[in-house]
Structure I
Amino acid sequence: MRIPLMKIVQHNNYIYSSKMTVGKLKEVVKLTFRQSYINDNKKPYLGGSNNSSLFKYISDLSKLGVECDYGDNYVQRKLQLDRLNSISKYISDSNNIIPNSIVLACYNMGVESKYTGNDYIDFINPIDEKLGLYSIDITNEYVMTVIDGQHRLAGYFCNNNSETDEIELPIVLLFGPSISMVSKIFIDINGNQKSVDKSLIYDLTGLLEDVFDENKLKDKEIRAIKECHNIIRSLYEEESSPIYDSVKMLGTGDGFISQAFLVECIYPIIYKGVLSKYQTQEKLNALYTYLKAIQHVFQEDWPIIEDCQNIEQQKNYRYLVISIKKSQLPKTLGLSAMFNNFEYHFKKCEFNYKKYIDSLYVLKDNIVWNRLEYDRLKTENKLGSKIYVEGTNKAAIQNLTNQIRDVLVKNFY
């Protein structure tokens with residue numbers, strides 16, 4: 001098969017941009033994963049496990065339509081079966097595209113020992129050298145292995161849709177790279193990646209058009225995230241809001257809590273929780289009322305003074321609550337526990353601000369949110385059975401959630 005090439009020169013090395021269909025890539029690409037410290041006599045063993053572990057893994061891949069070789073001369077990690085299934089389902093939707101290039105190492109096995117790197121120019125046909133346009137005839141002597149994008153490519157390979165083989169994928173080819181060069185490229189790509197801040201992901205979700213929202217569970221989840229994003233944005237922008245101008249939108253800024261964290265807190269409430277049957281404005285009103293009541297009842301531990309327009313006073317008070325008192329309420333621990341218990345409040349209070357106030361005052365008498373107050377009460381032997389929890393791990397959050405719920409059930413419900 002003949003494929004087009006566009007030559008790109010970087011530090012005297014030639015790389016080539018091209019495209020191939022999934023069907024053609026299946027013919028020439030060998031999927032691999034690295035398994036060191038083995039030889040032919042011990043090849044059935046994988047990472048110290050018994051024979052059946054490796055054989056089952058290879059068999060499971062084969063059932064998905066994916067053949068994979070392994071050894072110490074490859075750089076890729078093992079393919080994750082659940083990730084392959086996820087990618088395969090994603091590309092089955094006609095609205096979804098994956099524009100990222102697959103980076104491939106390409107070898108002519110007939111001349112493997114003679115040609116490396118830029119020497120492959122001997123096999124490349126010029127079309128317009130001024131424009132850097134070429135072509136190459138890929139025969140059955142050629143084999144390609146994946147440097148980057150193997151999960152994506154394997155996801156296409158295991159997709160059973162008859163039209164998938166005709167999908168064109170962008171590829172980048174390196175001809176005859178050494179294992180050292182392949183290793184360096186793999187490390188550079190994967191070792192220097194930084195995950196995208198979730199706040200940005202959730203913020204961008206709000207821009208998705210409705211064409212992406214039809215008839216699929218995942219799209220329903222996207223709609224819920226969009227709704228959460230819009231609710232948080234409204235709470236951030238509304239001057240009377242208890243979190244006005246205090247959310248780290250896009251993960252940055254002077255806010256005391258991040259946009260991503262708040263979206264994840266209210267998502268279970270919005271998507272399948274107690275507010276799922278309500279309209280967006282009603283959901284916003286319920287959460288606004290709840291947060292407003294928290295601000296009112298726990299003013300000493302909430303970093304925004306209620307109904308205060310003095311910016312300097314607000315700034316100083318936030319510093320006092322967050323940095324001096326180190327209140328746990330407006331942090332991950334406190335807000336997680338409060339949102340975890342929202343359902344219990346809402347079933348009793350719904351949209352009634354006064355009822356929220358009454359329920360939270362019951363809690364106020366039984367909880368200490370900041371270290372200064374805890375130390376004072378302890379010194380004066382007045383702590384008694386009051387709740388005080390520190391930490392941000394799941395265990396601490398669940399502990400505080402349960403203790404708050406116990407107080408509410410005992411004293412209010």
Structure II
Amino acid sequence: MSLMHLRYGHVGRERTHLDPRGVCMPRYRIAWLPGDGVGAEVMDATRLVLDAVGLDAEYSRGDIGWEFWCREGDAFPARTIELLRNVDAAMFGAITSKPSKAALDELAPPLKDKGLAYRSPIVRMRQLFDLYVCLRPCKAYPGNPLNFKEGLDLVVFRENTEDLYAGVEFSPVPPELSQTLAKLAPAFAPFQDLRPDDYAVSCKINTRKGSARIARAAFEFARTNRRKKVTIVHKANVVRASDGVFLEEARRVAADYPGIQVDEANVDAICMWLLKNPANYDVLVAPNLYGDIISDLCAQMVGGLGFGCSGNIGSKLGVFEPSHGSAPKYTGQNKVNPIATILAAKMMLDWLGESAKGRAVEAAVAKVLEEGRVRTYDMFGASTCIEMGEAVARSLPGDRKEGR
């Protein structure tokens with residue numbers, strides 16, 4: 001799977017290999033963001049694979065997640081933002097997110113009256129660094145006992161910075177907003193007499209620029225990787241304004257790729273058709289919320305979130321992660337499947353231009369799954385998280401450190 005069309009000249013650049021003292025420096029600097037819960041465990045297993053494949057990199061640990069929210073009032077500290085401004089790519093583990101009231105309750109006492117509000121650090125990261133592509137490949141590897149059907153190879157392009165995840169929300173609703181909505185939108189009439197704390201408003205914002213560029217990323221990927229079909233996912237028949245913009249722009253982009261088959265599907269219908277006829281689909285492109293939903297469905301069809309890898313990609317930075325959460329009930333048990341994170345590292349290698357190493361990692365994952373001797377609990381096995389990482393590292397080919 002090539003990610004070369006998503007690279008804009010920043011990643012994989014030639015680095016200075018000698019410091020002022022003449023000491024050889026690593027080719028890449030990678031931000032290492034374990035996060036919360038099982039994030040550290042799956043990242044440790046993945047680091048075994050990256051070291052074994054011979055990536056010439058310096059790993060710089062960054063602070064992110066629930067611990068820093070509770071202790072500092074910021075789950076995405078400024079020092080971590082600065083780190084991300086000075087790396088070639090980042091590996092990210094998992095984070096814990098909780099509703100607003102629970103977040104405030106868990107703040108350190110001196111911070112509780114400071115007017116702080118929790119926001120997901122990964123959502124903030126995507127917006128701050130304009131990581132507008134969320135790329136989620138979902139592939140059924142032979143030998144995986146969790147495959148819904150064999151041979152599935154789906155790729156979801158999810159717009160990553162807009163839509164309902166834009167973070168423009170109101171609860172309680174300010175009276176001036178309620179009054180404005182009552183004047184501008186007749187459909188708001190049933191809500192205009194509600195008290196401000198009796199309802200909430202979340203804005204679904206789809207821009208023409210954002211819609212066009214995620215659609216173009218999907219079509220370029222399809223052309224580069226000789227994929228035959230792109231499916232545009234929307235709900236423009238009901239959510240006419242914002243999804244209408246997305247659909248219009250995606251159609252305009254599609255016209256530039258006459259050699260690629262295009263179809264369209266409502267988000268509710270695609271969930272049904274993916275289960276019924278998954279082989280009919282190839283690349284799917286969707287606004288933020290729908291892309292989140294259908295990528296989890298696709299991940300489940302190829303083994304669940306233990307196999308769901310994700311890339312957050314912009315013009316200057318790529319952040320790669322498993323799509324699962326922090327799984328607090330499993331923290332410290334060394335049992336969670338790290339394959340999703342290892343495959344995310346494979347995506348990072350591809351994006352850095354280390355395509356040979358990326359292919360080697362994927363081949364090693366495929367070999368371990370097909371042999372079936374090492375399986376974590378989700379695959380009905382008893383192997384640990386770190387044992388899975390060790391198995392993939394051992395399965396790398398002997399010439400893995402040669403070439404790019």
Structure III
Amino acid sequence: MSVTFPRGFRAAGTVAGMKPSSRPDLGLLVADVPASAAGLFTTNAFAAAPVRLSRARLAKGRARAVVVNSGQANAGTGARGEADARAATDEVARALGIDPEGVLACSTGVIGEPLHLSELRAAIPALVGSLTPSGGPAFAEAILTTDTRAKQAAAEAGGYRVGGCAKGVGMIAPDLQLATMLAFVTTDAPVPPEAVGRLATEALEPAFESLTVDGCTSTNDTVLMLASGAAGGKPVVPGTTPWRSLVGAVEDVAGSLVAQLADDAEGASHVAIVEVTGAATDEDARAVAKAVAGSLLVKTAVFGGDPNPGRVLQAIGASGARVDPGRVRVRIGDATVVAGGTVVPSYFAPDGARKARAALERRHVVLGIELGTGPGRSRALGVDLSYRYVEINAEYTT
């Protein structure tokens with residue numbers, strides 16, 4: 001179950017020699033006919049060449065193929081990077097016999113290292129020849145960098161199929177503004193080009209914005225949505241029952257991919273699930289959730305198994321959201337550690353933090369935050385900050 005679960009898509013992955021390992025490092029996803037397409041991209045000012053290329057080509061609302069390499073980010077590569085991104089898509093277009101303007105590109109890997117274009121070109125003919133409707137898993141493997149496993153998901157609703165895969169276990173921050181994250185979501189629903197962008201922002205963006213690993217915004221973050229229309233039927237447009245069904249399926253796939261990304265975050269030993277309720281607005285709730293999930297002090301406390309309520313209160317207060325301290329309640333697991341904006345007296349009693357400490361021993365740690373009685377609510381996923389994370393990133397290019 002992956003990007004080729006929906007009808008109308010083929011994919012493949014191969015070892016092209018883009019990096020010094022035996023793992024697959026070049027993937028290709030192709031729609032049988034031009035698909036409605038939209039993308040969500042990094043806001044980093046040093047956006048990689050493939051990001052700029054794909055963003056420009058998606059202005060037409062359609063795409064036919066996506067080529068993805070792992071090994072070089074093709075960012076910080078100047079004019080050469082721009083030319084290499086176009087050359088890669090030209091090579092794919094030539095092998096497929098399609099217009100290069102319909103080919104998108106994504107890259108992930110070391111920033112500043114030029115794309116290994118000769119290896120990529122040499123691998124394209126065999127890659128195209130191996131395209132298959134069952135090639136989603138091979139594509140999902142080919143896009144990985146420091147990931148330890150592929151992330152794939154699928155759902156079905158209203159007769160429409162949705163599939164997806166993603167990679168990225170470090171340099172992930174919310175706001176799309178994402179990170180070294182690539183995600184691809186496909187559907188066979190007949191969504192018109194003018195509506196697929198809304199599908200991406202309505203169903204994909206909130207899910208991927210909820211994840212933060214280390215607060216760093218990558219140069220290459222890309223989330224692509226492609227709709228082949230192969231399921232047939234009337235156009236699926238906003239405000240209809242089929243649209244609502246499709247949005248639900250896309251949200252299910254996105255939510256699964258985000259959870260898998262958090263579980264495989266670089267060096268992480270815990271996933272922090274921050275659930276905020278009672279805010280004045282969803283925006284305030286989102287600000288608090290992101291601030292707590294992204295706080296270095298909260299991350300280190302979770303890693304060390306230290307149920308320190310002060311770390312959470314500091315992050316809430318610094319979030320910029322409208323907060324009445326006297327209404328704030330905080331739980332670590334099932335243990336209430338803050339009530340009425342005050343650390344509960346029992347916390348300081350002998351063995352008073354035992355229940356909260358036990359909650360931090362679990363792989364998935366729930367931090368529940370109530371801000372009052374307002375309608376605003378949000379959820380964010382974060383991970384702890386471990387010795388292993390520092391080791392992986394300290395030795396990334398060595």
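Consider the structures I, II, III: one of them gives 19.0 for mean projected area of the Cα convex hull in nm² as calculated from the coordinates. Say which. Comparing all candidates, it corresponds to III.
Using the calculated result 17 for relative contact order in percent (Cα under 8 Å, 6 or more apart), pick out the matching structure from I, II, III. Label of the originating structure: III.
We did not get these values from a lab; they are worked out from the coordinates using the rules stated. In this text the structure is predicted, and so the values were computed from the model without any measurement.
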